[in-house]
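Peer 1: In what follows, structures are represented as structure tokens.
None of the figures in this text is laboratory data; all of them are computed from the coordinates on show. Since this is a predicted model, take the numbers as computed values, not measurements. Cβ atoms are built from the backbone, for glycine too; each structure is taken alone.
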Structure I
Amino acid sequence: MAWSSLSGANIRPGWQAIDLPCAGPLELRAGRRSPDNTEAILVGFPSARIAAAEKLPEGQGFAVERADPEGNGRLWLALTRKSAGSADLFATMVCDVVGVLDDAAAAGADEAKLVRVFIGRVGAWQEFMRKGAQALGPEDEIGLIGEITLLRSIIGAGVPAALAIESWVGPLDGIQDFELGTGALEVKATLSAAGFPAKIGSLGQLDDSTRQPLFVVGVRLRQTGSGKNLPEIVEAMRLAIKGDAEAHRLLAERLLAAGYIDVHADRYPRRFEQAGMRVVEVTNDFPRLTSGKVPAGIMRAMYEIDLDKASGENVGAEGALKMLGVIRIWI
């Protein structure tokens, strides 16, 4: 309604905006920028600052830019729809971003935290749109279930929920799926009953020269009518962290960045049961290609291995967490 009331051509550069209610110390306005007349939401931070060199998120259908609608030099961030971006998807994004700001402000977050919440949530939408803003394909669906399965195991072993979810960096384009302590865990999931084919996306994915120890977690799933589909698995994860506002916020960001949103729930009818989990440390005899193990001149590689043929003891999720030092620190 606010955007509609502002609709109209204006050849003079500048902002037209209407104040909206917002929790906490922030100022919130629905606006349109002239002369392109695109929709925007403007968030004002009375005293917070961000470095002039900090790169702000930008997606296929939106951009975040610094604005100064009052000309007084205060920090305003404008989340603006690009002319080619979907108006409906942009409205959904804006409602989500404003909602998470309201929740964080109501929980007592200061301005510096609210800036991070804003940029983090918009960054998650950036990843979602980069992945195409469509429902996950069958392979990515299986992969996400595998990562959530390990996340549940990490939390179940005693790692605080917010810390565990923050360590889940795969959706944020991390080299490995989880970064905990000085090490990492890379998750692979399969429906195969014979063998465990696992696609390795880069020379760095199984390279432990940067983070040690490094573990590969193989999650075997079985499709069955009595199991849970992806939306039910997501909801079970949400229930497991009920009451932890920070964990809920981080989970929502990671799911979004992974390409999952609730409006696509009916696209995931398949049901699964966990048929097993194997957690193996990546050592020198693990089957892998890394920058130090390929001929000079090879810069990139994608390949496939059979995890069932990879030697190594199954240390389990809890064993890996002990070797990473995470459980010892937090319990």
Structure II
Amino acid sequence: MTEDDTKQSTQQVTVVVTAVGAIIGQGIVASLRKSKTPVRIIGVDRDANGIGRYFCDHFVTKPACDESSRDYLDFWLALIERENVALVLPGLELDVTFFHENRAKFAQTEARIALNTPSLIDVGQDKWDMGEALLDAGFPAIPSTLSRSLDACTRELGPLPLLLKPRRGNGSRGIALLRDVADFDYWTKKSDDDFVIQKYVGSNDQEYTVGAFGFGDGTTLSPIVFKRKLSVAGNTQYAEVVDAPVVVEAVQRLARHFKPLGPTNYQFRLDGTTAYLLEINPRFSSSTSLRAAFGYNEAEMALDYYLYGKRPEEPDIRPGRAWRYAEDLVVQ
């Protein structure tokens, strides 16, 4: 062990985790608790009464101001300086966007922000843009349309059922299965106009979520692949570590093209032997804590890479299955 390694393993660092009131932020905190590096965790969330504050060493409530305002930026700059923050781990897409849009400001601080590449964050925010990028690069993409009439959609995509998805957003929020004419009319009128219609491919029992820590040059650590089932909220409720060569090959090809940096989540649905990308989340995901439980600790990897400038070691991925369930935390 080198002198730098010894210093890293013994010196406590302050890490801010955002959105600790939600499952991703809580998963990051849980993963940090497994790290060899001693960390002081500051949780940030809008909900001062959320459970996430009790998992952290210190908690700060987000101010009630618009996230595009100067007041909000000043809140973060002051927090980083006041608490001597070494690293910020965004746990929400909204937070990723904020830090991404203010990279230059935070580059002037002593803190590091765990962000993916600007290009992947930009393209990953819009499902239509991502689909076009996949086609342009020669990857399989779920057939999609921006048409708004049923006749045009079925002419382009084939017969019902089809899927309606918001162009922006993640998980299954806002997604509707269009089984018949009544579904189509109801959901296209009810939904915000910024949506895409897609062909229904594969089946619910052929969904996969993958974590692959990237290095910005087209290479990644070996991915961990979960076969998953989703909760009603669109988060992974059940996960099983699986060997899925078709999915791994798809991840490797996508990584060579998009060159992700840091924690990156890929979601697929298999249709026969074709792995269709549902989305790339260029950030931590709701499966973060599950991956850490099987040896793929992305929060610890982020400490190594963003804070210490080290390439994380290849993870020793363990087999197994995991379920999510609710339990009570009572504070008196």
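Peer 1: For structures I, II, calculate distance in nm of label points 7 Å out along Cα→Cβ at positions 41 and 249 and state which one comes out highest. The partial results should precede the final answer.
Peer 2: Numbers: I: 1.5; II: 3.9.
The maximum falls on structure II.
Peer 1: Here's another thing I want to ask about it. For which of the structures I, II does the calculation of Kirkwood radius over Cα pairs in Å, for residues 73-120 alone return 11.0?
Peer 2: Working: I: 11.9; II: 11.0.
Computed on structure II.
Peer 1: Okay, moving on. When mean count of other Cβ atoms within 10 Å over residues 297-304 is calculated for each of the structures I, II, which structure yields the highest value? Spell out each step's value before the answer.
Peer 2: Details: I: 10.1; II: 24.9.
For this comparison of mean count of other Cβ atoms within 10 Å over residues 297-304, the top structure is II.
Peer 1: Using distance in nm of label points 7 Å out along Cα→Cβ at positions 257 and 289 as the calculated read-out, with 3.4 as its value, let me know the right label among I, II. Please list the in-between numbers first.
Peer 2: Numbers: I: 2.7; II: 3.4.
Corresponding structure: II.
Peer 1: Say we calculate Rg/Rh (Cα atoms, Kirkwood Rh) for every structure; which of I, II gives the highest result?
Peer 2: Details: I: 1.02; II: 0.97.
Comparing I, II by Rg/Rh (Cα atoms, Kirkwood Rh), the maximum is at I.
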